[in-house]
Each structure stands twice: as structure tokens, then as C-alpha cells.
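S.K.: Structures for review follow.
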Structure I
Amino acid sequence: MKGYYALLSETKPEVEFEPGFEQRIENFLWYNIEPSFVPDGYGSYFKEKLGLTEQDAAHLVDEWNTTLSTGATVNARFARIITIGNSRFGIIETEDNDVYLVLQGNHTSFPHQVSVKGAGYRWAYLTDIMVLSDQVLYEILGLTPVEMASFREQW
């Protein structure tokens with residue numbers, strides 16, 4: 001979202017799908033956030049959106065506010081955006097020329113991969129070789145065979 005930052009979590013959390021039922025999410029989550037300071041109580045929001053523990057969520061509040069106060073945010077631009085139907089995948093180049101960050105938006109797929117109850121979106125590290133693998137595109141991005149073909153063509 002224009003004017004927002006993205007918080008990326010490298011945990012694979014358990015997320016509550018409905019009261020009393022949690023399921024492990026087999027992908028990393030990210031979430032949009034306004035570039036403003038957040039109160040201490042905001043940790044519960046991060047906990048929900050990124051599947052964090054109470055301790056990690058409280059630490060993220062401190063880290064986020066410190067990052068903003070020191071101006072240490074990292075600005076990145078998408079090298080390209082892949083569109084499949086209503087779903088978009090933003091590709092960000094990394095310092096390693098063979099590795100890319102792929103931030104996936106509102107793509108609907110399979111229960112172990114979805115973000116639920118307004119939780120964060122999926123993201124992953126991908127390489128050119130990984131994109132050739134049906135298993136990787138299925139497990140990490142939840143793509144169907146038709147979506148895989150479109151993703152590869154635009155990649």
C-alpha cells in the first residue's frame with residue numbers, strides 16, 4: 001500500500017482458525033503498517049497479524065518504534081509485480097543476485113498456507129531454480145498448475 005511499510009516475520013506460526021483450533025502455517029507472514037509510532041499495547045495486534053508470541057510481539061513494538069525514531073527503515077522497490085487473476089506477487093531483489101523476496105498479497109489457496117482472521121500475507125525467499133519446481137510453487141505460494149504456468153511466464 002502506498003505510503004506504508006511492510007513488516008516481515010521469519011517464523012512459521014500457529015494461527016487460530018476458529019476458537020480453540022490452531023493450525024501451523026507453513027510460510028512466513030508479512031503485514032502492512034503505517035509509518036508511525038505504536039503504543040506498547042500494539043503487541044497484541046502484531047501477535048495476531050504475524051502469529052508472534054507475546055514476548056516477540058512486545059519486542060517488535062520496541063524495535064519498530066526504535067527503527068522509526070532513528071530513521072533506520074529500509075526502503076525497497078518491487079523489481080516487478082506478477083499478477084494472476086486478483087492476486088499480486090511483488091518481487092524484491094536482494095543483495096544476493098540469485099535470491100528474491102516474493103511478497104504475496106490476497107491469494108486464496110490451501111488451509112496450511114492461508115492467512116486467516118485478517119492475519120498477515122505470505123512471503124518467501126525464491127530463486128530462479130526454485131521457481132521451476134512445481135512442489136515449491138505449490139508448498140510456498142499455494143499455486144495451482146495453471147497459476148504456476150502464469151507465474152513462471154511472468155517471472
Structure II
Amino acid sequence: MNDILASNRLLKDAKLNLNSIDPIHAATMMLTGDILRYGYKKYKSGDGSLRLFDDISCFPTIARLKASDNSTGHAITTVGLWVFDSNKGEAENLSLDFLDWCCSTDTEKGLFKEVVYAVRFFHNRPRKEWKLCDGCRKRKKCLLAFRQY
């Protein structure tokens with residue numbers, strides 16, 4: 001989304017984040033600290049869980065996925081209609097096929113079941129140069145959600 005300061009901060013502390021017991025918590029602490037001042041919203045399993053295809057945002061969302069075998073060891077990040085997975089060199093379009101791929105292993109095909117935990121970041125004072133739709137910029141419904149994917 002073109003937030004260079006946040007990107008540099010996350011890259012600088014990437015090793016700390018990767019070695020953390022809870023990398024989602026570590027990323028949350030980095031983004032919400034005094035320097036970057038992001039806010040966040042948590043989503044958990046059940047009625048309050050994140051529905052990836054219905055709740056799109058231009059702001060980054062880290063989501064822990066649950067696969068058809070009930071494993072929950074994989075997380076992705078979404079930004080708009082893009083999915084970032086640490087096992088891929090480039091972002092992919094948000095699709096059920098790609099989420100199934102994320103839930104699979106080299107030896108077993110998994111199916112995406114749900115998001116069990118997610119953290120969505122937002123900023124109350126987004127900068128002009130950040131690539132946000134007008135809905136997200138005003139902290140309302142994302143306009144990307146109305147596009148077909």
C-alpha cells in the first residue's frame with residue numbers, strides 16, 4: 001500500500017519476527033508502536049471471525065488459516081484483493097484455489113476451511129501517497145470489495 005516507513009521497519013526487524021513464538025503478535029507490536037502508530041482489530045473463530053471474501057480492506061490483514069484437516073499452522077497477509085504468502089515470491093489474487101494451495105503441503109492437498117484468527121491494521125491518519133481506496137481512507141467499506149475476483 002506504499003507505506004515505506006512501515007515496510008522498512010518490518011524488513012529491518014524480520015529476523016526478530018520470524019524467530020518469535022507468535023509472529024502475528026510481534027508484527028502487531030511493531031506496527032502499533034510509537035513510531036508507526038497503526039491501530040488494529042482482532043478477529044477470532046466463530047461469529048466474529050474474518051470472512052476473507054466478504055471483508056476486504058486496502059489495509060494489511062494477517063490471517064491464520066484453518067485447513068480441512070483442522071491444522072492452523074499457516075498464516076497469510078491480505079491487502080485488498082492480493083494475498084501474500086511466505087512460500088511464494090510474489091503476491092497472488094485472492095481466490096479459493098490459492099487459499100487451498102496455502103492450506104496444502106508438498107505431500108497432501110488441503111482445503112481452506114476458515115480463518116481462525118486475524119489482525120487487521122488501520123491508520124487514523126493515512127498519508128496521501130498510500131494506495132488506499134476512498135472507502136478505506138475514510139475507514140468505511142472498502143470499494144475493492146465490489147470488484148469481482
Structure III
Amino acid sequence: MPLSTAPSVARNYDALRPNILERLIEVRASLDSSLGRVDEASARAQIDAVLERIGNFIATGDLGLYRAFLHTFMAMRAGEAQTPGAVLAMLVAIGDTAAQVAQDGGDTELALMLTRVTASTARAVNDLIAEELERRTEQLAELRTKEQAALEPV
């Protein structure tokens with residue numbers, strides 16, 4: 001994703017981030033039911049971590065670093081019994097809400113960038129889900145091969 005205007009858009013994002021965070025805290029239960037059940041400080045910390053990484057991605061365009069964060073975030077949420085699909089939905093909702101706050105504030109350039117970041121987020125998470133599925137499928141095939149070999153007469 002070309003980020004030729006990244007410095008100004010990143011500054012605008014940083015300035016708007018507190019407003020985005022407040023909007024997300026207001027609607028946190030609709031983002032993810034588990035966020036509605038935790039205290040506000042915990043929800044704020046999780047959402048703010050995502051917003052921080054979005055800001056870093058806007059500023060740097062480093063998809064590898066952002067993808068690594070998404071992988072870690074998905075693992076953390078899996079530890080909280082959240083499915084990959086639920087995590088994806090939450091991340092997309094965060095991105096959509098951020099873009100809406102930017103649009104409401106009249107910053108169409110930032111809103112467009114946030115829409116692109118959300119699309120990149122969805123693609124990256126889908127890729128991570130597919131890679132994990134492939135890994136598990138290969139692992140299952142390997143186990144079945146070993147099991148079959150153990151059952152064959154010598």
C-alpha cells in the first residue's frame with residue numbers, strides 16, 4: 001500500500017485517536033461481546049493496542065510488523081476463547097469505526113486510509129487463518145499416516 005502522504009495522515013490519525021478510542025469504548029459490546037463483559041480499563045487497553053498498531057502501520061507501511069501484531073493479537077484472543085472469525089469481525093469493526101470518526105470529522109483522506117488499512121487487516125487475518133488451517137491439515141495428515149503405519153502388520 002503506497003503511503004506517500006503517510007506523515008500528514010499519520011499525524012491526523014494521532015490527533016484523532018483519542019476520539020476514535022472514546023467512540024470504540026462507547027460501542028465496545030457491539031464490537032465483541034467479551035469486551036462488553038470486561039471492565040472499561042481492560043477493554044480500553046485492548047482497543048488502544050489495536051489503534052496504536054494501526055497508527056504504526058499508517059506511519060510506516062510495514063505490513064510484516066503489522067501482520068506479526070495481528071498474529072499475536074489473534075493468539076491472545078484465542079486464549080480468551082475467541083474464534084478467529086470473531087477476532088476478524090472485531091478488528092474490522094474497529095477499523096470501520098475509526099474511518100467513520102475520521103469521516104465525521106471531515107478528514108476524508110484519513111477515512112480512506114483507514115478503509116485501506118481495514119482491508120489490509122482483513123486480508124492479513126484471513127491469510128493467518130488459512131496458514132493455520134493448512135498447518136493443522138498437514139499435521140492431521142501426518143498423524144493419520146503414522147497411525148496407519150502403526151496398524152499395518154509387520
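Read the figures in this text as sums done on the coordinates, not as results from a lab. Here the structure is a predicted model, which means the values were calculated and not measured.
S.K.: On percent of Cα pairs over 29 Å apart, which of the structures labelled I, II, III is highest?
M.R.: Details: I: 19; II: 13; III: 26.
For this comparison of percent of Cα pairs over 29 Å apart, the top structure is III.
S.K.: Tell me which structure, out of I, II, III, gives 34, 28, 18 once Cα extents along the principal axes in Å, for residues 70-125 alone is calculated.
M.R.: I
S.K.: One of I, II, III was used to compute helix-only ellipticity at 222 nm (-39500 (n - 2.57) for each DSSP H run of 4 or more, over all residues; to 500), and the result was -8500. Which label is that?
M.R.: That value comes from structure I.
S.K.: For relative contact order in percent (Cα under 8 Å, 6 or more apart), which structure out of I, II, III has the highest calculated value?
M.R.: Structure II gives the largest value of relative contact order in percent (Cα under 8 Å, 6 or more apart) among I, II, III.
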